[in-house]
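What follows is a set of structures to go through.
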Structure I
Amino acid sequence: MSQQSASRPQDPAIVQRDFVEIRLPADSAYLSVLRTATAGLAARLDFTLDDIEDLRIAVDEACAMLLHQTVPGSDLTCVFELERGALSIQVSAPTVDGRLPERDTFAWTVLTALAGQVDATVDDDKHVSINLHKRRGRPGTS
């Protein structure tokens, strides 16, 4: 036991969160990097294999929604927030017109089914973000 942990006990009310940020060219050729990172981080949180695959597909779908309107030559940013039993993912990019994804489309319905909670925002600079939040299910449940 290190001196630091001996002198400062863990407070159970404090939730440990880790953040991972990946920035890459806004090009579909790089999406495999995000799919792999998503799978690795979800596995680290003990998500089921089905949930891991759902999240991989959800991140891919969220990126596809953004890529068609990104500013040429810009970057796609993906921020993962790992908490006990949950993974939040924000995919964002600067866009040409600042349009939010349509919520009444098949793609949005699929995204919501795969990721749990889904939202999208746009800021004053036409930077669009799609936010996904998935809680780890119990083994044997969907």
Structure II
Amino acid sequence: MSRETIALASDHAGYGLKSLLADEIRTLGYDILDLGTDSTDSVDYPDFGSAMGEAVTDGRVTRGVVVCGTGIGISIAANRNPRVRAALCCDETAARLARQHNDANVLALGARLVGEEVAKACLKVFLETDFEGGRHQRRVDKLGRN
């Protein structure tokens, strides 16, 4: 059985945290699809949110992580894709509930807003938590997203 691949995408402000999270994802036993950026040189976050949406839509991954300075812009960009349910999380509780109640498939983090340990904790909870379904499925279905 092959290991699940998790996509990662960031802009320049999120590059450092994205690199740290890549190591953490490997430690947790997953493979990585790195969608960029590859440095702290200035880039446009919508391009990387869009790349995440394409990776989810074309089936290269079922889950991913996006990072920018606040996590807001890149999550908005990723959510423009109807297959993405990106959740901006600032703590473990938000990450857990995003999976349990919203079936979020992309974790969004703000590199300027959360510390490294909080980001790693959010990632771990996000990857290890299942969608509860049940009453939540009806609500997720109303989002009109697959």
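Rule-based calculations on the coordinates, nothing more; no lab input. On a predicted model such as this, the values are computed, not experimentally measured, just so you know. Cβ atoms are built from the backbone, for glycine too; each structure is taken alone.
If P(r) over Cα pairs in 5 Å bins from 0, in percent is calculated from each of I, II, which structure is the one that comes out at 2, 12, 22, 25, 23, 12, 5, 1, 0? This value belongs to structure II.
Quick check on the output: -10500 is helix-only ellipticity at 222 nm (-39500 (n - 2.57) for each DSSP H run of 4 or more, over all residues; to 500), derived from one of I, II. Which one produced it?
Values: I: -10500; II: -13500.
Matching structure: I.
Structures I, II were shown, and distance in nm of label points 7 Å out along Cα→Cβ at positions 95 and 111 at 1.8 was computed from II. For distance in nm of label points 7 Å out along Cα→Cβ at positions 23 and 39, the highest value in the series I, II is held by structure I. When mean count of other Cβ atoms within 10 Å over residues 103-110 is calculated for each of the structures I, II, which structure yields the highest value? By mean count of other Cβ atoms within 10 Å over residues 103-110, the leading structure of I, II is II.
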